[in-house]
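Down below are the structures I want you to see.
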Structure 1
């Protein structure tokens, strides 16, 4: 696909904004390098979807204080995205339209899943809305974007990943690019958000 070619969002499309929360932005407990750079392209896409009356979904981790991923409870990560905390909140610069639906995940202590297709009613909401293709952006590429996109493809949805609206939380260099390669192999499109019209 020509990266300059417009991709028109229309009936059957939805935008999914994954986990753009304070703890995943620079300075947060698990900050993604360059994570703040996803906000502007996501805002642009949200304006396009809002103008067309198309669905926008926002996922968020909403952990209990004793979540098993935390080092204090046997996991390997610092506490992050604890429900009702500042770290779990969306940054004020992120301009969700009034019709955006917030989907919380990993809301119980033993739920560590990265994809909202596994642990929420997101899929049933998409089906009820007649959605066939997802435009996906957010944080982070290696876990949440990759897993959500693969699950969406397995569920029969078309997937278009917004390359300039994602950022990885990498433990090893190059993980983000390798994740994009896996998405392409799975049949996802990868485009620049500026082409969404």
Structure 2
């Protein structure tokens, strides 16, 4: 005689599966967010390394945010192993600066260290002119839709930071280390945007 499952047994099994799914979905979601955060940290670290290689090739000068019509993304491309490192896994659409030679990116560069004094001749700092490089921001999570290469001096820097990682923003410092910070932490107690 063949015996099947009763309706009650099927409902119990479905209930157990539903409870397990309800427990596991938040855990899987948290693990996925954590993996994307780790990938962002890795991307920023690789960008800082690419900048260091660029700096070594150009008499210890930082990569300019813009040189003529070419942005930092294009200037660093020969030093990058993969163009995908300029896209954060939490913001993969990226953006390009209109009217310039640029790559889609979701990270910004600190204008205070890399902005041009004129459109034709880039002005950037040399590494030897900078003190306390472990507290100077170079790259950061850029808010989508800014049509910008990075922060602009003091007026827009915090509004251009995107705290896309559980309220925190990925930041690569000039010495190559990376941290997740609250945007307001970049100005106080110490200003991490300005060379001293």
Structure 3
């Protein structure tokens, strides 16, 4: 009888552990399939460019929405197709030698993460750009299929308000805000253990 009780107790503990671990997911970003694009409006022409994604790993507790981890973008990789303009962007605007990384550290994700199909979640976190942290909240369409998650998000960065220089000249005037588009691809899998990275 004691053995049966012990066995049942073990089954209950194991069962609850499996439920808890299944509610925690890890999203591992694939830098090679992911990309960051930017659009800067000007009075003469609109500038389009891109940055390279370095890494990304986010841990999500689906039961509470609590998130942790970091997505890292290479600030020195800015490419708009014009070497002179890119040099000015890196040297004068981003100061990428001093601040080589742009990061997003999510702390909360609102919305249900599906095992498969499409959904929309809201990511709240801290974006660090030009060495300064800024609280952001971004609505993100997500599609999960066979363990792969694809997220496409668009948001506005008020870079001048965030302390960076406006590259406008007397003739060429550009917006004090830049539109950022992120195409994030990675694996979404249940966490294998309850511990944090």
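Taking Cα extents along the principal axes in Å from the coordinates of each of 1, 2, 3, which one would give 89, 37, 28? Let's see the in-between values first.
Numbers: 1: 48, 35, 32; 2: 89, 37, 28; 3: 88, 32, 26.
Source structure: 2.
Assuming 24 is relative contact order in percent (Cα under 8 Å, 6 or more apart) as calculated from a single structure, say which of 1, 2, 3 it is. Source structure: 3.
Read-outs: derived from the displayed coordinates by stated rules, not from any lab. Everything numeric here is computed off the predicted structure, so don't read it as measured data.
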